[in-house]
Structure P
């Protein structure tokens, strides 16, 4: 992958600009033992409290990813560093089990993942998400998840079991209907066609599955809302929701660089359309506004989405809304061998 500029890290007091040709970016994996598996959310915009993130950084390299700035807390950049310097929490399943064993844990919904994709390519070899799901099955703890990867198919057995014994909701993120356009903006994620195949596989297994049209990028993919909804419903999706593009400070230059390279004739149109929905700005970080727009153009998108989703029988449901079940239980302890005598 060609290197994408890393925006200045605000946690670094000084930086050096080198006038040299940047080399090809290579994957670097950092294995880490984590102290805690569960991250607590206190944002009023997000409908869940607890999430599990087996990885930091994401090889999918989506240009618009809102999680990019979080990589700066590790001393990395929000550009290519986020795409290619991946932190792997090797003991996360053990820490999740420890959390479930605490008396304070009552079986709230756990979301995979609140930050970066839990089924990015490294999951194929590390199998950390699968190990965490096995813990959730063992404790019958409700699970909600979102991913762009067809790799989730591998774990359909666990997801189906969670559906039967606890509760499980899977959302596949499909902001584009066109594979080529998705490849330009989300270069290493599974193509939309494969994601919609995945919706069908999960639905046929009895899993509650839906789609996220996020982000909607006005002037680029807002004309693909209807085909995505129709194909998702035909594949067996039960719910859907839209999210408007978010461009935090360090995300904006990464997104704009990719947009200019892939669609130079559309770039100004996209920026203008975003400003129409953000009160003249390219981003609105306020709670209650950052995931949705305002103004006439956003109202048209909202109306289109709502009417078509209703026509297709798709509920409007965001990731991680608490699954109202109380199936959680701690499995009985294994008796020590000496107890048998």
Structure Q
């Protein structure tokens, strides 16, 4: 029996791969589970509920097995919404062997506005190794020929650690605007699981073994909330959505116990190209709160914050060096 048109799935501890071979189009979708933090964004945004969250396994407050996702090949329609929204660039998609995302190609989703730029004229080159070592995804490298630092933009997660490590020679534009709050007094005693799963150093364990928040590095993925043993309580609510002249009521969920959560991530809005799409409106309603007027962290002040410098690997030595200068 021909398998043309049927979705094939391959899984391993490091990846999930879906393939669907059609007459004229061959779809390939891959989740890199080593990059994935199980943040819940792709299960939330998936219009077919093809992706489900898999809880982490904790032992004595530490992560024994990290959280992840599972994919139902019979439900996936290869729309590409998860690819565009993944904050860790853990999902790749090709059609006929070439990178292609249907929701982008056909205007259902916009491209998110994000960038990482480097000004080598402003850079203190004595910090080269310090900057490279503090990139959590290893996407910054030294180009010997061009005598500059280069960024693998496709895999950069916009954590902004390079901004602080380079004293502003790097400039990062994050797509998501929002906030992260840590209330250590509400944490389960001895639990440090959020620091284990955090893909940046927004949540980390300091030299004294204490849980610390470096808010400027947060990419608003929400993986910390997913792994926290104190779980959000949800309520369903109904809103009216209008797109292309059609009005309908849609049910969504929201958190009702945010003040009781040890760690709480909010997404207020996202920078993106202009698009008119009902699918995009639906995704935003699932992922973001309407708080466009909230105050954001100021970059100029962040570059001078000693707590951000200290939170980097080797940051104490750099702090001492800065004070001596």
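Any read-out appearing in this document is the output of simple, stated calculations on the displayed coordinates, not a laboratory observation. Since the structure is predicted, the reported quantities are computational estimates derived from the model, not experimental observations. Cβ atoms are built from the backbone, for glycine too; each structure is taken alone.
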field: If Cα extents along the principal axes in Å is computed and equals 70, 52, 43, the structure in P, Q
entry: Q
- prompt: Taking helix-only ellipticity at 222 nm (-39500 (n - 2.57) for each DSSP H run of 4 or more, over all residues; to 500) from the coordinates of each of P, Q, which one would give -9500?
  reply: P
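P, Q: which one has mean count of other Cβ atoms within 10 Å over residues 136-143, as calculated, at 21.5?
Label of the originating structure: P.
For mean count of other Cβ atoms within 10 Å over residues 56-63, which of P, Q scores largest?
P
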Origin of the value 18.8, where Kirkwood radius over Cα pairs in Å, for residues 120-311 alone was derived from one of P, Q: Q
- prompt: Between structures P, Q, where is distance in nm of label points 7 Å out along Cα→Cβ at positions 232 and 288 highest?
  reply: P
